[in-house]
Structure P
């Protein structure tokens, strides 16, 4: 959706999608809006609680059944396993995605990794397609006048027709762009210092695996050190996503991560959006 500043101010029920790389400040901005006015839709939370919950529990139970003591407890229904995911704790989702590589080093075998990646991709697609209905629920059921959609960092990777359309039609797309090279370097270094599971487009993963195998004289994925591979591939993934985000951002507005970091409350947030609109117009 596109606006003039005056049209945006007059927009009674504001609906905003925060777009950008993981770490640029989407969740930070959403947290500044906690209160009575804004419904916070976390794409990652919806993925974990609605679309991956059973998959996550099955994965945990499969591991637990390999321990005789836990196997007996589970088979007799003496214990149950619960997925304790929250907006601020997405660990179960990350555990399901996993890191590719040697299982003895905490990695996931290639076939299973690819399967989990496909399941996660579909979950993210479904979570995005749920947004129009959640906009309705936020207003009509929960009584929130405004709606903020905090999407995952892999939205630009989905390559699924029709996924972005509801966001463009129902919300104002607000892209958060990394301010400068220094901040880009910091974000990459942070990701490499503590490698996390990530979603990769299938074509990108196969292309990068071939390069990694050749550079390291490896023959198969079980020889990969999961953390080392995650560190190696992240800068490549990061730069491959930039033009994809820019393409989506054409349908909305852009601010920098520095500007986003200055937001402390709802008034600051609205001023930031007005700045983005005025600057583009």
Structure Q
């Protein structure tokens, strides 16, 4: 209960700072489907670029949110010197796991087609997601069957960053996460298709950085540890970064950290340095 109250407090305290963020980098919106949620935003970096593209997937429990709600994240990434594409997707409870997975793969494929049309060339493509978005990013990188189905070349992905992601559904979950996943997987015959740890396999080589906190309050630290250990055991380059600040509960470090400058946040420094060193 104490952790839940702290989580709610961190969410509320972020609202005013988010509203005050100035729109420095105006994104380009591109629709990839008929549903209003099926679009992505492209933030072109205004500074000298390292020709790196970060594909960011937002969270909010698979049931709410849109790329436009997280404009401050796209701007933070772009102002760091990377282009950023923020993927949108349909939400529960109206839509279920199969629909959302389809959106992530179709949206990513549409984004790749878009950058080719725009004559953009990247040396690295990094998938990054927060919370539920980290789960979806892990599917994009680890679901080899869907990669084949949608024509995604995994060897073009340089790395995956999971921030506070639910990566192992076989462990005990919090009540909130249980409610969210019941909606997500309602009617799904085989939940293993959507469990990132079950999709890890020998031969996968996409490096993974997992950012997680023991004080998360929503998603257990054991999920990150278990996923990282299995990935490393399979020979997949995987690294854990533990958020040490006890005040950095789930929303604060998975979303709120993007309200800071790189020099103000050890987490941002770790993530951006990791991207630069890939």
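Coordinate-derived values only; no laboratory data. All values reported here derive from a predicted model rather than from experimental measurement. Cβ atoms are built from the backbone, for glycine too; each structure is taken alone.
Among candidates P, Q, the computation of helix-only ellipticity at 222 nm (-39500 (n - 2.57) for each DSSP H run of 4 or more, over all residues; to 500) that gave -12000 used structure Q. Which of P, Q yields 2.5 for distance in nm of label points 7 Å out along Cα→Cβ at positions 184 and 216, as computed? Among P, Q, the structure yielding 2.5 for distance in nm of label points 7 Å out along Cα→Cβ at positions 184 and 216 is P.
Which of the displayed structures (P, Q) returns the greatest value of distance in nm of label points 7 Å out along Cα→Cβ at positions 32 and 112 on calculation? Checked P, Q; max of distance in nm of label points 7 Å out along Cα→Cβ at positions 32 and 112 sits with P. The greatest value of relative contact order in percent (Cα under 8 Å, 6 or more apart) among structures P, Q is that of P.
Here distance in nm of label points 7 Å out along Cα→Cβ at positions 136 and 152 was calculated and came to 1.1; which of the structures P, Q was it taken from? It was calculated from structure Q.
P, Q: which one has P(r) over Cα pairs in 10 Å bins from 0, in percent, as calculated, at 6, 26, 33, 22, 11, 3, 0? The correct label is P. If semi-axes √(5λ) of the Cα gyration tensor in Å, for residues 24-103 alone comes out at 32, 16, 9 when worked out from the coordinates, which of P, Q was used? Computed on structure P.
Calculating distance in nm of label points 7 Å out along Cα→Cβ at positions 208 and 264 for structures P, Q picks out P as the one with the greatest value.
Determine which structure produced the value 53, 44, 28 for Cα extents along the principal axes in Å, for residues 56-191 alone, calculated from the coordinates; the candidates are P, Q. Source structure for this number: P. Please state which of the structures P, Q yields 0.10 when FRET efficiency 1/(1 + (r/R0)^6) of positions 144 and 232 (r between Cβ atoms, R0 = 30 Å, to 0.05) is computed from it. Label of the source structure: P.
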